[in-house]
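Read the figures in this text as sums done on the coordinates, not as results from a lab. What you are looking at is a predicted structure, and each value in this text was computed from that prediction instead of being measured. Cβ atoms are built from the backbone, for glycine too; each structure is taken alone.
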Structure P
Amino acid sequence: MLWIKILLVEDNPADADLLAELLEVSGDIQWELVSVEFLHAAIAHLCKQPFDVVLLDLSLPDSRGLETLTRLREVAPDTAMVVMTGLDDQGIALEAVRLGAQDYIVKGQITTQLLVRTIRYAIERSQTFQMLRESERRFRAIFDSSFQLTKLLTPQGVVLEINQTTLDFAGIQSRDIVGRPIWEIPIWTLSLNVREQLQEAVAKAGRGQFFRSEIDLLGKNGKIVTVDFSVKPVRNETGQVLLLIAEARDISDRKRAEAEILKALEREKELSELRAKFVTMVSHEFRTPLTTIQFSAGLLQDYSSQWSMEKKITHFVRIQLAIKRMTELLEDILVIGKIEANTLQFQPVSLNLELFCRQLIEEQQLNDSNQHPIALILEGDNTDAQMDEKLLRQMLGNLLSNALKYSPTGTSVDLHLKCQNRDVVFQITDRGIGIPQADQERILETFYRATNVGTISGTGLGLAIVKRAVELHSGNLDIHSQEGTGTTFTITLPLICNSSE
């Protein structure tokens with residue numbers, strides 16, 4: 001037999017006795033009835049023990065109106081409550097139901113059958129609401145704990161629910177977006193194209209199609225995030241789309257990793273091409289001096305006893321020049337290797353730039369056999385500086401060597417040295433073949449040579465070394481060239497260079 005525990009809150013003894021009598025005559029239910037006249041007494045009982053249902057008169061000596069119900073529900077939110085009211089208070093009773101009461105009965109119309117049915121209905125409805133609330137709590141716990149950005153939408157894209165992960169990601173409150181189209185969430189306003197993609201996704205899902213794509217979102221700190229976004233339709237038994245589940249998973253780390261892999265692969269491809277170019281260049285550039293050494297050494301071995309001292313010296317000089325060319329080439333290769341490995345060291349020392357430039361010009365003219373006059377043009381009094389002597393020699397030496405190599409015999413080369421304030425400007429000008437406009441963007445790349453060099457030998461390393469040497473000095477390099485007219489390289493460096501980059 002069913003056992004029901006009732007708390008009757010009624011200050012009218014006659015009404016309380018009537019209700020007790022009606023319950024006594026009901027046949028198949030056992031009742032335990034506790035009757036109180038005051039709200040505070042009802043609260044005390046509810047705090048001590050559970051009840052299945054509360055029969056509540058809203059007008060009590062210590063409380064009146066809907067506040068009576070509100071205070072009891074605060075104490076026992078899961079207990080079924082039936083409001084008892086007079087004929088003229090049905091509007092208040094309906095409002096009480098809206099506020100959480102399970103039902104109401106009108107005094108003067110109560111019968112045993114009505115009372116039992118109302119109590120049973122109230123208990124069942126309360127239990128159903130408890131189950132729904134528990135289901136809601138479980139849903140919300142799972143919904144909010146998901147690491148994915150999840151929204152429940154109408155088939156038209158209006159937000160019904162939005163999980164906490166999305167709210168935290170977007171830096172918004174639920175009230176700011178629920179009831180509005182999903183494309184109005186700030187994270188989707190990155191561009192018009194993104195919003196159009198989102199509207200297209202909702203339209204497809206509303207027609208029952210699954211949508212998935214990678215889309216860029218805007219996080220609350222203005223950070224662009226790439227997500228794996230999908231919209232899945234949910235159908236009823238007849239196939240009608242009831243709602244949409246929109247999910248977005250942050251794949252920014254994966255995309256960055258993919259980009260790094262692609263970058264590494266591209267770098268590996270570049271290194272592979274660099275190695276191939278290096279092998280080709282070395283075999284080509286070493287062949288000529290080695291041939292010279294081998295030829296002159298062979299002639300000296302076979303015919304030196306018959307030659308004059310002057311002829312012997314000529315071949316010795318050829319051998320020395322070939323060895324010097326190979327040494328310079330090896331030095332360039334070593335520097336390029338350090339540049340590629342990012343291990344090229346920068347070690348500034350005190351230098352007198354005028355003396356340094358005069359010595360460099362003397363060396364270049366000796367190697368050039370004085371086929372091109374080199375003019376040193378000085379401007380400024382103070383030529384003392386702090387620079388890396390080795391790198392400066394590589395820098396200016398390569399530019400002067402190129403100026404001589406690519407200029408017709410007899411044409412002059414100028415080295416303009418200008419010291420001003422805290423900077424020094426080196427300007428090397430030749431009247432040579434110049435650099436074609438199409439080559440000027442790539443001329444500083446390793447192994448790249450201009451398309452008009454013809455049979456003039458070279459490695460394509462010199463200008464790449466110049467570029468890095470200028471960077472290590474925290475300077476600037478400017479190239480002005482016209483094919484067939486000549487080239488001017490302008491290098492601006494600080495007079496005092498620090499040892500750190």
Structure Q
Amino acid sequence: MSRIAIATRLTMVCCLLAFDAPNLWASAAAGLFEDHADVGSVLHPGALVYDPAKATYTISGSGSNIWSTADAFHFVWKKVTGDVSLAADISFLGSGGNEHRKAVLIVRQSLDADSAYVDVALHGNGLTALQYRDEKGAVTQEIQSNVAGPKRLRIEKRGNFVYLFLGESGKDLRYSGASMRVPLQDTYYVGIGVCSHDKDAMAKAVFANVDLAEDLPPVAKTMLYSTLERVAIASTDRQVVYLAPERFEAPNWTHDGSSFLFNRNGRIYRLPVAGGEPALIDTGFANRCNNDHGISPDQTSLAISDQSQEDNRSIVYIVPIGGGTPRRITEKSPSYWHGWSPDGKTLAFVGQRNDEFDIYTIPITGGEETRLTTAKGLDDGPEYSPDGKYIYFNSERTGHMQIWRMRADGSEQEQVTFGNQNDWFSHISPDGKWMVFVSFEPDVKGHPENKDVMLRIMSLSDKKISVLAKLFGGQGTINVPSWSPDSKEIAFVSFALVPDEGAGKK
């Protein structure tokens with residue numbers, strides 16, 4: 001080979017190396033990730049310092065927020081496909097700054113400011129939340145954890161669901177109760193980021209012991225978790241109150257605002273609104289209580305529906321609110337409690353009689369039941385309006401389930417919702433202004449468990465409907481009255497099928 005040919009080849013190699021050097025340098029400087037950049041509009045460019053000796057990532061970021069319909073933050077990322085998990089110990093550097101500055105683990109569809117995404121956001125004040133924009137350009141929503149200032153966090157994408165795990169550094173991470181369905185298509189981004197929550201300032205955080213796992217194998221086993229949540233109707237922000245690796249259902253919110261009641265394994269439990277451990281309410285022989293239970297207007301009594309007697313057919317009883325011997329109300333069965341008249345004198349329930357489910361009322365002293373509906377098809381979920389004039393219920397008499405209402409004596413039955421979804425279990429706010437109900441997809445029959453559903457809210461003044469929450473739930477989510485006494489929040493139960501092998505990762 002001539003010296004000219006050798007020189008030409010060397011020149012070509014050098015050019016190729018020079019052309020690729022920025023990519024090689026960026027990869028090495030970003031550790032496990034490919035590159036970093038500001039997302040959205042920021043006044044002060046962000047930065048990354050990767051320390052290979054300590055395997056730490058120090059990120060400086062500006063930006064107004066990662067929220068609403070557009071984000072602004074510094075993002076360190078890698079393009080991936082398939083399922084992925086990302087964990088890190090996170091700590092902020094420096095004092096001061098906005099209390100809602102954020103350090104995040106994030107998966108997002110693109111680098112566009114309005115991209116669909118899910119992140120695990122640790123705030124400067126310790127608040128930790130799963131935040132998400134479920135489609136491009138939508139408004140961000142969140143589920144706040146009941147753990148403040150965790151040392152280690154993990155985000156895990158499995159199929160269309162993303163899960164939040166939290167724990168102490170060096171200890172097992174635990175499922176937080178927060179998960180969300182946000183489909184990310186084909187290739188997407190996973191990484192870490194920082195936002196100052198102040199367009200004129202910078203925030204800085206260190207991500208240590210970063211663990212990025214790609215192409216996660218299929219899940220061999222899942223564990224069912226139930227999460228009791230509360231959602232504010234003004235902001236739609238959700239908050240985890242209590243979770244457990246088992247099924248529990250149907251929260252009532254006590255009229256003094258202090259506690260939730262829910263059913264689990266056939267018994268009724270009381271849980272402080274602030275969280276903690278549930279306490280068993282003594283219901284005597286009634287040890288197969290289902291999710292149809294509720295509190296009297298004077299908060300002295302509890303109506304329960306129990307299936308421990310008569311060939312496991314549900315019967316309505318009343319017990320003292322603090323527990324005691326059940327007093328039978330309905331002679332016929334099966335009967336399922338759903339409503340209490342505002343004057344405390346009458347119960348509304350669903351009864352199956354002659355193979356038809358209809359709405360009935362009965363005095364709290366027992367006696368003769370009064371049938372209020374006679375239309376063919378299932379009628380369910382009766383609940384009185386706060387003024388006692390109406391009973392709201394759901395009926396499939398039109399071909400699929402919709403919300404209806406009637407006068408308290410059964411007259412003037414009229415349809416309230418008219419969509420193509422199946423609407424169940426309407427609950428009227430104590431101030432009479434709002435109606436919340438759960439909506440299933442059009443092809444779902446009945447109200448089964450483990451379905452993608454929505455909690456929707458209707459303004460009773462103008463009949464406008466909006467989405468309050470999207471969740472994995474259904475049966476047991478919101479079967480009974482669960483409004484806060486100030487009409488500002490709703491309690492409900494969401495469910496998650498959590499990868500069993502994921503619950504113990506570090």
Structure R
Amino acid sequence: MSNIKKLASQTIWYGLSSIAARFINYLLTPFLTYSTHISTADFGKMGLIYAALPVLNVLFTYGFETAYFRFSAKEENKTTIYSTTALSLLATTVVFTSILWAKQNTLAEITGLVDFPQLIQFSIFIIAFDTLSAIPFARLRQESKPAKFAFIKIAGITVNMLITWFFIGYCANAVDTNPDSLVQLVYDPAESPIVYVLLANLVQSVVTLLLLSSEISSIKWSFNLDLWLKMMRYALPLLIVGFGGIINETFDRLMLSKWLPGTQEFKEEQVGIYNACYKLSILITLFIQAFKMGAEPFFFKQQESANPQRTYARVMKFFIMVITMMFLVVSLYLPLWQYFIGPQYRVGLGVVPILLLANIFLGIYYNLSVWFKLSNKTISGTYITLSGTAITCIINYLFIPHFGYLASAWATFLCYGTMMVMSFIWGQKHYYIPYAWKKLVAYMVIVVLLFFIHKGITAIWSNTFFALIIATILITVYGWFLLLVERKEFMKLPIVGKWIQ
């Protein structure tokens with residue numbers, strides 16, 4: 001049980017810092033969606049920008065974070081891998097940033113933001129600074145320095161939130177109240193407010209990089225070419241995996257803006273509604289992020305232990321138990337979660353359960369992907385991800401003109417579901433892991449049935465308080481069911497075991 005406890009500890013330390021940071025960031029969602037200075041179309045423009053940034057992040061880092069964890073586990077690489085990886089990213093970041101700066105008009109046309117050149121320029125620098133922070137952050141995770149990792153993550157996003165509030169919450173209102181206000185020295189009311197949102201993000205990236213100065217200063221001007229070539233052979237398939245994953249995760253916003261019929265303002269409004277509702281999968285996405293932060297280095301370290309496959313199977317079991325419970329908490333308590341976004345965005349709440357299930361599939365896929373990362377068959381991950389990408393593009397292309405963002409939600413669901421199934425079938429042939437897959441599938445089916453039971457009962461009497469009571473009862477029943485079925489597993493957990501004895 002020590003291995004599971006170790007992963008849980010890493011997930012708590014590194015994951016909760018990311019959860020805290022992202023949760024603070026998510027607090028900007030109600031602030032911005034309720035703000036009278038940010039229109040639905042403006043929020044849609046932000047969605048387009050934040051759909052493009054992850055794509056650039058994948059290009060700029062080209063799978064070297066995962067490669068760093070993969071090769072740093074070997075003793076012979078420990079003296080040179082950090083500097084080799086960091087110098088590689090530094091050199092390519094300079095090259096990629098220069099190319100994007102020269103081609104920023106092309107980037108503006110792709111995102112449909114030709115009239116907002118500052119957004120494109122800020123975005124280029126944000127991705128550059130974030131890339132330079134990637135390996136120093138990875139080193140903190142590798143060397144088990146959770147306190148510093150957490151501090152830097154939370155400090156950066158706090159700076160972002162404070163600056164955003166200053167410009168959108170204070171300066172914009174001050175100018176409305178007094179057109180001659182001195183805040184016009186730093187705030188131009190004629191400028192789009194989302195420019196200041198991106199400016200806050202840029203400041204966050206700079207502050208984060210400065211706080212990592214000691215890690216950056218420890219980079220030596222030594223480069224191991226042989227190691228770098230091995231890392232590149234391992235990482236390049238992951239670059240395609242990353243591109244496909246980001247297309248599956250964020251490109252539906254860009255597809256909506258391109259393939260949805262109607263005026264440009266209408267398209268941006270629909271993107272804004274979809275973007276806001278997507279954020280209501282907050283608990284599941286945050287947990288997946290937390291899990292990834294702890295699991296990636298953990299999986300590589302466990303490879304050398306006795307019977308690592310058994311550990312991976314048990315990790316999957318606990319992961320699915322937690323994430324299915326989270327599905328119920330978000331989907332059944334949606335009458336409360338809806339207040340997280342402004343009233344004008346709630347017309348799209350119907351896509352939330354679909355996106356929640358899609359993210360469950362994605363989280364399971366992250367667990368399953370351990371087989372091709374450990375067996376050096378990263379090209380297999382490329383084929384799986386490209387299959388998901390094809391599904392995303394085809395469904396969005398065919399059905400967005402008829403069903404709008406509902407088509408995007410179902411495309412995400414089918415994409416991640418297909419990737420999950422493909423990875424499981426393929427992985428069991430090449431790197432067998434004894435997953436209790438029948439039981440785990442049953443857990444997912446049960447929570448979906450509970451969701452529909454709740455929907456059917458509340459359809460009889462549409463009352464918010466009644467809906468929340470039924471939700472609480474159903475969630476409690478599922479939790480009790482898990483404790484009964486998995487009693488032996490829970491008995492091995494010190495705190496839970498004492499409670500259920």
Inset, instruction - Taking distance in nm of label points 7 Å out along Cα→Cβ at positions 49 and 433 as the quantity of interest, name the structure among P, Q, R where it is greatest. - result: P
Inset, instruction - Output the label of whichever structure in P, Q, R has the greatest value of relative contact order in percent (Cα under 8 Å, 6 or more apart). - result: R
Legend entry - Among P, Q, R, structure where distance in nm of label points 7 Å out along Cα→Cβ at positions 41 and 177 as derived comes to 3.8: Q
Legend entry - At a computed 24.0 (Kirkwood radius over Cα pairs in Å), which of P, Q, R: R
Inset, instruction - Determine which structure produced the value 7, 25, 25, 19, 13, 9, 2, 0 for P(r) over Cα pairs in 10 Å bins from 0, in percent, for residues 153-368 alone, calculated from the coordinates; the candidates are P, Q, R. - result: Q
Inset, instruction - Assign the value 0.50, calculated as FRET efficiency 1/(1 + (r/R0)^6) of positions 161 and 233 (r between Cβ atoms, R0 = 25 Å, to 0.05), to the correct structure from P, Q, R. - result: Q
Legend entry - Source structure (of P, Q, R) for log10 I(q)/I(0) by the Debye sum over Cα atoms at q = 0.16 Å⁻¹, for residues 65-128 alone, computed value -0.63: R
Legend entry - helix-only ellipticity at 222 nm (-39500 (n - 2.57) for each DSSP H run of 4 or more, over all residues; to 500) from the coordinates reads -2000; which among P, Q, R: Q
